[in-house]
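Quick note: the coordinates plus some simple rules give every number you see, no bench work behind them. All of these numbers come straight from a predicted model, not from anything done at the bench. Cβ atoms are built from the backbone, for glycine too; each structure is taken alone.
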Structure I
Amino acid sequence: MREKVLKGLVAATAAAALVVPSVAQAAPPAASTAANTEQLVVPKINWGSCGAEPGLKPFQCATVEVPTDYDHPRGPTTTIALTRLPASDPAHRIGTLFTNPGGPGGPGVDFVQQVGQYAYTPQVRAQFDILGFDPRGVGKSDPATCFRTEAEEQAVLNTQPAFPYTRAEERAYTAWSVKVGLTCAATSGDKLAHMSTANVARDMDLLRQSVGDDKLSYVGYSYGTYLGATYAKLFPTKIRALVLDGTLNPPWYSGSDGDRRPVGVRFRQGDGAAAAFAQFKAECKKAGPDKCSLARLGDPSTVVENLFERLKTSPAVVTLPDGSTTTVTYQIAVAVGFENMYDPAGWSALADMYSQIAVRGKSKAMRLKAPAALVEWSKHKEEYSSLAQGMQPCIETPPTGRPLAYPAYADAADQAAPHFGRLRAWLGQPCEFVPIRDTDAFKGPWPNKVKEPVLVIGTRYDPATPYEATRPYSDLYPDARMLTIEGYGHTTLFKSTCADARITEYLTQLKAPADGSTCQQDRKPFDPGSAAKKLTQEVVVH
């Protein structure tokens, strides 16, 4: 019955495909092999002010035009927005440090302007201009959109739970995925058709030439490691230094290993999140009731599992600081848990949220003061996030070809990684309904010919880019130095002075640590001070 209803749903919306731009219907040519950007016109960067806001005074901003399609370099162009934080010691400047904060679809301009002054050591700041750019189709770079206004798009985003749980919710979620996939293709098909990571890598190489660097110095986080791997394939002789932090294994992302499960399953994010969440509960138990509020209620694992089970049928109503209320469903409890696995500094607040709801939220009518973790979640949900800008996987990775099988995929993922497997399994369903592919995307093989040592970093309990990807990713490079961070969370940013020192030595002196080196994090979960307000960035692979 479920299959029949979903098939009817898809059939009812199939006519919408007629409005997709003709680029999506064209016979796909062979994938582009054009990797040589040396023969192209290098854009001139005219750096200027970033605006009147006081916090932007240290930065410079600019836009440049690059070819929309590198197979037709003299054809139409697309705009790339960029910012830089100039080196504080120009006399000893080495060059420009390019960065990518992940995503896919993370805006690099905001990343550098928000954390560029703090994310790197004084020595790196002294000797490099720190550069961030919004990848094509993202942020200020001629953005792809799915709807006419932010309000319209936000309304569509707000209609969906973090993931469906009941069969009725699965049917509604599939209908939503059909609408989103086809609408994004119809609205921004011309942009989506050229948004592959390979084209972003080509843009980055043009920018490298624009800033006058013979070779690239680069730090990529999360999806940014996939961009790094793609650049390494296309421009292996143009690399000075690569720091690849929180690795996304290219065969998993690209599907070049033949895995045709949903993209959210292929990434192993459910597995990574479940492993990190198990550590959250274990560390809470170890910290005890004085440091972790969940431990006051009994074994944290038992308390959380009982809470999740109750929320499936009896959501809790929580009052937010502005007086409004929000309903904490099972899906929200899991999604907030996933988000807080990114940094152990948020684990105390997460434990407080779960324990408060567990103790006082047994009635739907009960009003609770919002725990800090939920307040942060609510702020995040209110931020505008373009659906189209997160659709890069849709146009460069293979769909399952079985959009109606997502309930079965989610059930299997939930068995392998309770709660979080289901959360991430539904991630790519809208991609099933995007009839556009960027034929210039690079899809493997992934072993490269980079001669220089590269620094590859993995955190032992990373929820978004699981540690198990780190060694396979390293093996793609002839001389990769793998550094393990013994700890928790996604990427090393603001977590390990030891890792900062290794990164600094590598970037400034080209001295990479020995392969197999390790670093500790500065604070353990639930230690006093670890819940202090943190500087972080959105690097989740959507």
Structure II
Amino acid sequence: MKVADYIANQLFNSGVRYVFGIPGGPSIPWMEAFRDSGIEFILTSHESAAGVMADVTARLTGIPGVCHSTFGPGATNISTGVGGALLDRSPVIVLTSEMSDEMAGRTAQMNIDHQRLFGPVTKATFRLNLSNINEVLEKTFRICKEEYPGPVHIGLPSGIAEIDLPELPVSFPGTGTQEPDNETEKIIDLLQGSRRPLLAVGLTAKRLGLGDSLKSFLENNDIPVLLTPMAKGIIPEHNPSYAGVLFHALSDYLKEISDKCDLVIGLGYDPVEYNYESWMPDVPLVHFDTRKVDMPAGKAVFQYAGDPGEWFRLLENINSSAVISQRNAIKGVRDEMHSVFNGFTGHFGPAAAIKILREELPEDTILTADVGSHLHLLGQFWEMGEKGRFIISNGWSGMGFGIPAAIAAGIICPESTVACVTGDGGFLMMAGEMITARRYNLPVIVIVFSDGELNLIRLKQSWKDISPYGTILYHDDLFGSDAFLGIKVLTASTSEGLRKAINRALSMNEPVIINAVIDPEDYKWMIVKPVTGDR
């Protein structure tokens, strides 16, 4: 057996069914090995899209996603998608071709040090050789799935793929985990003494699938819940404890809830999404997570790192009979936020477009959203219900995420309706991936909110009293045609036009672009200026 065959079989036996990327010359034997083992190589238009697709595949399957690129520029391109997997906490394996041992230290075309390149954007990086194959594979699968999960890079020296496999050690011993020093007694005291606790639920809780445990807890505990953006969907919007989403549109209204609390309980809250100090009042903080993380200075912070089952056992120390109910306040805030949102649906702007999408797309739709002003509105007002899924990037927040994320979802979940909402800036970054959707005949619906500008940057300029500069993307119509790369473009400039376009797209078994020409005025009234930083 050749080295490439062995590694391909190990990937397949671990559940991997797709490798996303763009090949180079040294990739050919690896691609053949993938094909022979039953793994499909999905050709993308840009390597960064391959990283995003591997990230989203891991989120949807729980199995590490795999992406591949060639030397130098291929590796630098893919590193953008890989960074997303790091800060959005997805287990991904990154394979790149590298120079042979003889050429690794030489001056050569396309040659850079891949280990130094990937060091800052992965949890670990390795260079394969004949003596470390099993060690590298075991470390890679273990490290990429350990908390927090993230990407691991393996450099594949040119020529190693076709070498006959040497005798390999059976396994490589893993490292033990050190028991964290938890502040359990103080946490119990705070939980027992709180009368107005507030739950802030985050990415870790959503990633670990703690929705049912959280809903069971809330049945017996009348406590308000705020979510970070990537935790959206962990409980449905109609749950009486659900108050809203931090950081996103109209989130300043949530201060009505947060400012009255006497204790913040972070449940699987990952600060990579939104730092505590950006929103919470000056009260004690109890932080439950799978590992300890850096916390804001000057606050009373007590961390518990461990098994999520223990989080909920400790939460039983809350004196639910003494907790002051916030249900009327929660309902009042939610009603007021929705009243503001609905007040903007009388013209064809992003609020009207989101309302129509919510009404016309099936309940079980997988919606991916790109980064930009539209994400702030979707993050707060997209209603997922019990069956929908909402896939975004927030820790990394890289523009261009939406389209490759939708393509990955279409490949992994072919039975589901998959739609993407992107701004025109994000669309232009990944426009080439529409040919990927066409090549694999994936019936993804890409809705482009077209306003001709980088609206979020323009908005941030206005907060600094700076006139718009460097934000205009184009003049006139984005597409100027009813087709793009052979894909049908449906243009909508009214609410009724968008409704018709969505229903037409749902009836077509092929990729479709909806060019929603919106008035961006809503954004400046609904996006909240951050208190700290310049996010």
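Quick rundown of the values:
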read-out: Read-out mean count of other Cβ atoms within 10 Å over residues 51-58, computed value 31.8, structure in I, II; value: II
read-out: When percent of Cα pairs over 33 Å apart is computed for each of I, II, the largest belongs to; value: II
read-out: Origin of the value 1.3, where distance in nm of label points 7 Å out along Cα→Cβ at positions 347 and 467 was derived from one of I, II; value: I
read-out: Structure (I, II) behind the derived value 5.2 of distance in nm of label points 7 Å out along Cα→Cβ at positions 163 and 267; value: II
read-out: Which of I, II yields 12 [relative contact order in percent (Cα under 8 Å, 6 or more apart), calculated]; value: II
